[in-house]
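Please find the structures below.
Just so it is clear, none of the values below were taken in a lab; they were calculated from the coordinates. This one's a predicted model, so the numbers in the text were calculated from it and none came from an experiment. Cβ atoms are built from the backbone, for glycine too; each structure is taken alone.
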Structure I
Amino acid sequence: MKTSFKVISTVLATALSASVAMAETKVGMITTLSGGGAGLGIDVRDGFMLAISQSGRDDIEVVIEDDQRKPDVAVQLADKMVQSEKVDVLTGIIWSNLAMAVVPSVTAQGKFYLSPNAGPSQLAGRGCNQNYFNVAWQNDNLHEGAGAYANGAGYQKTFILAPNYPAGKDALTGYKRFFKGDLAGELYTKLGQTDYAAEIAQIRASGADSVFFFLPGGMGIAFLKQYADSGVDLPVVGPAFSFDQGILQAVGDAALGVVNTSQWNKDIENPTNAAFVESFAAEYGRLPSLYASQGFDTANLLISALEKADVSDADAFRAALKAAEFDSTRGDFAFGNNHHPVQTIYAREVIKEGDVFTNKVIGVALENHADAYAAECKM
């Protein structure tokens, strides 16, 4: 697969409202398509492009570039898209350190940014912006749900760890905000680390009754396999990022029975989600992941806004985005005052269906949950 390419939706356009002109909208997608974490970006891209295709519109051009998970590359691509490509809307970034390098600059230039993943606390609170909308979550949310679940499970002394970058810090902050027990230990690992022998030794010696970790992508695969082989027999709780569809097949039996938290799962019962799961699998030959659902919802938010206003009318387009009048894979969808979702966080358990490892919803961790930083946003 090429890591830098242009995609133009060429399906037949559906009839639009007579009040909205058929001006072309140009979308710049900067996401991770190579190296570590590429599966996340590929899923966001595929979910997004599936929604564009299903919309039947031929007036949306999507320019897609690979950030290689490097902040300097992401900044260069964003500058090119804004200045040379003249995009109207940007999207796609997976990693919070890349989002922090790109989003404040592009929104300051009057461009809209729709996040299908990264939700750093800085952009939810004092750094919120009228042109920034997060369609996934604020970084703390799923970890807050994990803390709430751990309370209900009766855990009293948890060992927690995450990588040392903005989303990792938000993860442990979110877990501690809701967990009412004590900490047996707290560690920040290197971003991209794959050897966890030292960390597992500390867990073993800590006296913990449970483990919470946030290690996305290949980091989580490496940790879970090494943890299962270590003989440490403590229950593990985590966010969906380490137990999502694209990761579970690589982890295998080591993940069975682990409880994780997510705002989405393939068995959430609503017509949009059922159709999405079926059509994604038919189009791409695999089950959708959390990231694919977020890409799909992000595109449908964009399409819903374009049906009401042209992007050149910034105030009207912004109001249309804020209204979020689209059918989400999650069911009801609404933004808070800081343009982050107010949504339910579910507890899921890793199971095996035939030869496929997947998740099933087992309960609600937090209902209609808003993030902790909204009060700091002065919009």
Structure II
Amino acid sequence: MNIKSLALSTALAALATASVADVKVGMITTLSGGGASLGIDTRDGFMLAINAAGRDDIEVVIEDDQRKPDVAVQLADKMIQSEKVDVLTGIVWSNLAMAVVPSATAQGLFYLSTNAAPAQLAGRGCNANYFSVSYQNDNLHEGAGAYATQEGFKNTFIMAPNYPAGKDSLTGFKRFYEGELSGEIYTKLGQTDYAAEIAQIRASGADSVFFFLPGGMGISFLKQYADSGVDLPLVGPAFSFDQGILQAVGDAALGVKNSSTWSKDLDNAANAAFVSAFEEAYGRLPSIYAAQGYDTANLLLSAMDKADVNDDAAFGAALKEADFASVRGSFNFATNNHPIQNVYVREVIKEGDVFTNKIVSTAMENRDNAYVADCKM
């Protein structure tokens, strides 16, 4: 081959390589402190799908936000400016998402949410580059409210932490709950002592309790509630009854009903394969956080097969198609880029020595979210 032919061949090879861009993903999630188990499951579910794909056109950079908004912002700035990521993902907590997502999407990045999905980003603050692969924050709580109504509860006491997802949770519960409220309180984010709140519940005249306390907050509350002697039915979202929490709480959680868009016993091929692969890879059962991380990675991979990440319109359209096998079965995006999906009712059970959940009913079918009309994309 002469020099001219060699040069032409090299140029054509370079052009072919450049025609399909590699994708660099920045994952900012909580890997230390009280909420570490949530971020670890998010990371592990996401990376399970990435590793299974065996592709060399995607790179994932992972950082610990320590559940601190200022740290999350610093990490996002570094990833955007220095790491030159194309996509951000992984944030668990809604206050951190509000600190990071609007700036990231304004700079032209895609953000795929594995968990946090505050109302502000679903309505007027929606963005064509922002996709929530998990839900809209209100959804699981809406399902809990619908279940409480179906069960005939008339006077429920409700509580959640004082941050965006906590406010969304009580808003969502009340949207589909038809009874009265015996009390409504916001607790401190990260709180571990619930003696005062349990005393209020005891004195309230409630016939049931709805609470949203994810991570270590839920562990503390459930143990203290069980020890208190208050014997009112508890209802909560999956976040308060995920695999990590259940093992720490133990028998105190048995029989409690909780709402979820996913469960390990959902009967579809993708979910069966995911649960088996996760348990084999990590030696534990997956949680909803792991399932959402897994779906997020597979959504991203499906879009990469159809469009260049540097073409915002084409890549956004490829994401919107949601052409992947979700562990939740049927999965579609509403016009504001949040899922349309079922919300189930699960019961905490024990399988051998392991506490887990099983689906007992469907609270809501094909639920989108309350903010679709407010999004003007």
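Thinking of I, II, which structure, once Cα extents along the principal axes in Å is computed, gives back 65, 45, 37? Please report the intermediate quantities before stating the final value.
Details: I: 65, 45, 37; II: 90, 45, 36.
This figure was derived from I.
If mean count of other Cβ atoms within 10 Å over residues 28-35 comes out at 25.2 when worked out from the coordinates, which of I, II was used? It would help to have the intermediate numbers written out before the result.
Values: I: 25.2; II: 21.8.
The read-out was computed on structure I.
For structures I, II, calculate mean count of other Cβ atoms within 10 Å over residues 44-51 and state which one comes out highest.
Details: I: 24.4; II: 21.1.
Greatest value across I, II: structure I.
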